[in-house]
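Alright, structures below, take your time with them.
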Structure P
Amino acid sequence: MNKNIKLAVAGAILATASVANAGIIIPAGDWTLDVGGNVNMFTSWSKQSGNTAIPGGLVTGNGTAGTVNAFGNGLLPNFLSVGGSTRQNDLDVTFTISLQPSVANNTSGTKVGSTGNGGLNNRQSFITFGDKSWGSVLVGKNLGIFASDAILSDMTLLGVGSSATSSGIDSLGRIGAGYVYADWKPQIAYTTPNMSGFQATVGISQAWTMQGLATGDLTSTAKHANVAYEGKASYSFAASDVNGKIWVSGISQSSNVVGYGTGTNNDKTAYMGDIGVSLNVAGANLVAYGYSGTGVGTSQQFLGGYAKVGQNAVARDSYGGYLQATYVLPTKTKVGISWGESHLDVANGETSTVALVDTNSMTTVGIYHPLTKHLNLVAEYSNVQSQSHAANTPTNTSNVGSLGAILFF
């Protein structure tokens, strides 16, 4: 199984041993091929209350829809990954290419990628080269550096979390209710060797186009003169029956924010940082995570990060985090509970009566049972709430229950 799927599995399983340690290994001349991935599907029921549309809210505000059922993938989409590794000229060289086909389909007679069908993603296409003495370099498309540990530590990576879909690639998990999505990015990154538990990664990645949330929000051009800068550092430790990991990461991006009408263009720099800790003690895992930044927005990077105040682009601050506790029972069943929220402040000078999202929060309880070494059965319940900045606006609430299975190979 390729490196990033292994990381995702390690973060999601936490303390269980219900997944194979590698995919299907095939010797091929100078290369060793590794075919791996996962297949999953969930059926989910969601019921909303609240009829107020909140831009940026995880709960859409369609409380009249009643209970809605959907079949689809969880937060971790289906993965089919092919990787290869070799040692040449004193370098360890690898490649990874992966595809993510969706199981979703809510319209009869549809074809892949058409309306009602989940379609197909390509989230990984990268090479690495390096040596254990000095580290490695990654070139290609892979999971972003900033906030990657937040999503890999999220227990809903094995489940559904805040949303269910019958037409998209995957669900949201805890994205937007405790952390900002790391996303899958074209990048060039260097990772140090592991130095007694300490390891760091620094890199440049494709700058994202800034997107608006509320009417009048400022966006950015699709053409960027600069790259985004990302980095993270972590320290893994073990002492007696206790082990864990502490990490920090950050991102910075400069963009040309576009005004409207006679408005001016503004060169702005957005940035965000985070810190987290994961601790394992006697079958229990505890995760605490927090982030804060300005201009980066909420849920996904650079969504709703800037407002137009007069003729100026003014950044909105955002912050949040989550707490999570899981425990592995003698039956190898993992039970867990997590709570988290994400805040988006109004910009300095911005009218606070806009119906912009103020807070998205989610509480999730889950049961994850390893039926076999490779196969996990999952049951989850999530209570999701979205609150607007607008005065006297009721909170939109969604209750989501999911059942399904996820197989790793």
Structure Q
Amino acid sequence: MAKKRSRTWIIVLVSVGVIGALTYAFWPKPIPVDIGVVERAHMVVSIDEDAKTRVKEVYTVSTPVTGQLQRVEVEPGDMVIGGTSIVASMLPTNPAVLDVRTREQALAAAKAAEAALQLARAEHERAVADKELSDLDLQRSNQLYEKEVVSRATLDRAKSVARSANAALDTAVAAIAMREADLENARAQLIGFNDEGNSSVSRGAASIPMRAPVSGRVLRVMQVSETTLPAGTAILEIGNTSNGMEVVVELLSSDAVRVQEGDRVVVDNWGGPNELSGVVTRVDPWGYTKYSALGVEEQRVSAIIEFTQPYQDRQNLGHGFSVEVRIVVWEDENALVVPSSALFREANDWAVFAVEEGKAIKRSVQIGQNNGLQAQVIDGLSEAQSIILYPGANLVDGAAVEQRILQ
């Protein structure tokens, strides 16, 4: 009897142990999760884009006339003084080679100019004789008028003839000057490249100096070697990199509408040890189409940023350098924020899982600004409240959770 009772208790104990082990094995365990905290913090919403620097006013030095540019001695980075520093010089172009027909035409034009000059001089001699005669007639008429021999009308006609003779003489003098100029021009057409002493270099012609239009640095030199250039060819560019530097950024049109003049800007990844500060000074009112690196058509708008940082902090930054800008479009020093990784969509609203007494409690929240890392909480959460980061698909309302232990 005692032996039978002992066997019964053993069976009962074994059964209880098996049931306890199965219960422990299949009892729901807390889900390990990452837990964050709702807190008050400085929150910034910015538009991040690649940009490049540029000098506000770039001055291009060009050839004033067609001629032979001398070798440019200045190099990019050299300092120049406006109106004083000679950045380039050139010689007038040599005359072209004359073919037989062109030379014969020039000779004929020169002979015609010589004949016209002789005619003008003959006209001048006649004008001188007419003037002398008119002066004598006027003197004689004055004397006779004083003696009341001739009438007043006769004296007036003598004066008129004298004035006409003076005008004719002036015309003859001017005609001689014109014909002399025509003759010089016709003779100049006979100057050829092969004529002795006609080369601009052999004549020792004075070079034309080109001075820097403004004080600053030479940005780039487009023409270095000695060569013959037409008038208006760009030689080099000059700009002031100390106080004339700005940043131009191409924004998506959807981002550009959020940017206002006066917005604070942080300039980063420019190569220096510290970030630079700036401010938006202009957003262009027109957009243009640009293709991204992936071939996507985008509407872009240019915005201009001025540095507020002292020049000493960015003195190695030059024209056309690559930088990254963060344009601050919204900022709050004491915003109630939640990590963006804790948010998920529920219908058309935002929601999070709050941690209360070891359980995940789903809460709907109203979100304001969101910068991708932090989100501004308008309603639904309070400061110092624990929330679950990166909620998984297996997480449901009321599930037991515990802090994940990093190994």
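Match the computed value 1.0 of distance in nm of label points 7 Å out along Cα→Cβ at positions 268 and 316 to one of the structures P, Q, and report its label. So the calculation was done on P.
Using mean projected area of the Cα convex hull in nm² as the calculated read-out, with 48.1 as its value, let me know the right label among P, Q. Corresponding structure: Q.
Between structures P, Q, the calculation of distance in nm of label points 7 Å out along Cα→Cβ at positions 124 and 244 yields its largest number for Q.
With relative contact order in percent (Cα under 8 Å, 6 or more apart) computed over the structures P, Q, the top value is the one for Q, the highest of the group. Computing helix-only ellipticity at 222 nm (-39500 (n - 2.57) for each DSSP H run of 4 or more, over all residues; to 500) across structures P, Q gives -10000 for structure Q. Looking at distance in nm of label points 7 Å out along Cα→Cβ at positions 92 and 356 for structures P, Q, the greatest value goes to Q. Using the calculated result 6.4 for distance in nm of label points 7 Å out along Cα→Cβ at positions 212 and 348, pick out the matching structure from P, Q. Computing distance in nm of label points 7 Å out along Cα→Cβ at positions 212 and 348 on every structure in P, Q gives 6.4 only for Q.
Throughout, read-outs are computed from the coordinates displayed, never taken from laboratory work. Since this is a predicted model, take the numbers as computed values, not measurements. Cβ atoms are built from the backbone, for glycine too; each structure is taken alone.
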